[in-house]
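Just so it is clear, none of the values below were taken in a lab; they were calculated from the coordinates. Predicted model only: the values in this text are computed from it and were never measured. Cβ atoms are built from the backbone, for glycine too; each structure is taken alone.
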Structure P
Amino acid sequence: MDKSPPHLTSPPYVLLDDDGRVVGRFNLFDVVDGVAELGFRVAEASSGRGVARAGVRQVIALARGGYGLVRLIADAEIRNGASRAVLRATGFVPVGEVERGGQPCVRHVLDLSP
């Protein structure tokens, strides 16, 4: 009986402010053959302050150094210019449009190979 590889999900990683409040959540999910999807959310009160960019950069470093991943994929809704800007600022490249949850999105890819 053939088994498909497991689809691992990382624990959610959170960024905390100086008072210990959660300002962002970051996940790696559907980890298969060195490739994972990245998802992130930032508290509305923290948007526009570099929180998403800092968190994504930390997760990229973890994916590369801690998990040995070779590629990350991230989808951002077309209407979410802020998330698309974060992805571009952290090295992701848009590769096409996809639909996610009934919403049109732009798929981004980041090659983690040395």
Structure Q
Amino acid sequence: MNDEEIDFEQADRLIKQRQIFKRQPKQAGTLASRVIGRYGVAAEQGIQDLEKAWEEAAGKEFKGTTQVGAKKNNRLEVICSNNMVMQRLAFKKIQIIQDLNRLYSTAKIKELTFRIGNVN
């Protein structure tokens, strides 16, 4: 039985020597950037930057009554607490878009849409 164990160990070593690993280990940097991109950590930072730009562009008068919503296809949705706030923003729409594009240079905003909803 001792010879059989030795043969088994020798065969195991030979098999391990002949194994070819086709995939190389992934580098930590590329793996981390994929995880961050996939799970939205970078997107979260972009949203925070957009919210800061909105607060500065809209002014202090709209701070508690508006909230940045979705941003899709160069269109930014803004949630307003009531109709009066929405109408006041509609009058300042062009100026706010210019200020947002100046402050938030990551992506150009071409249109603002307003809707009434709960503001946190």
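One of P, Q was used to calculate relative contact order in percent (Cα under 8 Å, 6 or more apart), giving 23; which?
Considering all the candidates, the number was obtained from Q.
If percent of Cα pairs over 24 Å apart comes out at 26 when worked out from the coordinates, which of P, Q was used?
Comparing all candidates, it corresponds to P.
Consider the structures P, Q: one of them gives 1.2 for distance in nm of label points 7 Å out along Cα→Cβ at positions 28 and 68 as calculated from the coordinates. Say which.
Here the read-out was taken from P.
When you work out volume of the Cα convex hull per residue in Å³, for residues 36-91 alone for each of the structures P, Q, which one comes out largest?
Q
When helix-only ellipticity at 222 nm (-39500 (n - 2.57) for each DSSP H run of 4 or more, over all residues; to 500) is calculated, the result is -18000; to which of the structures P, Q does this value belong?
The correct label is Q.
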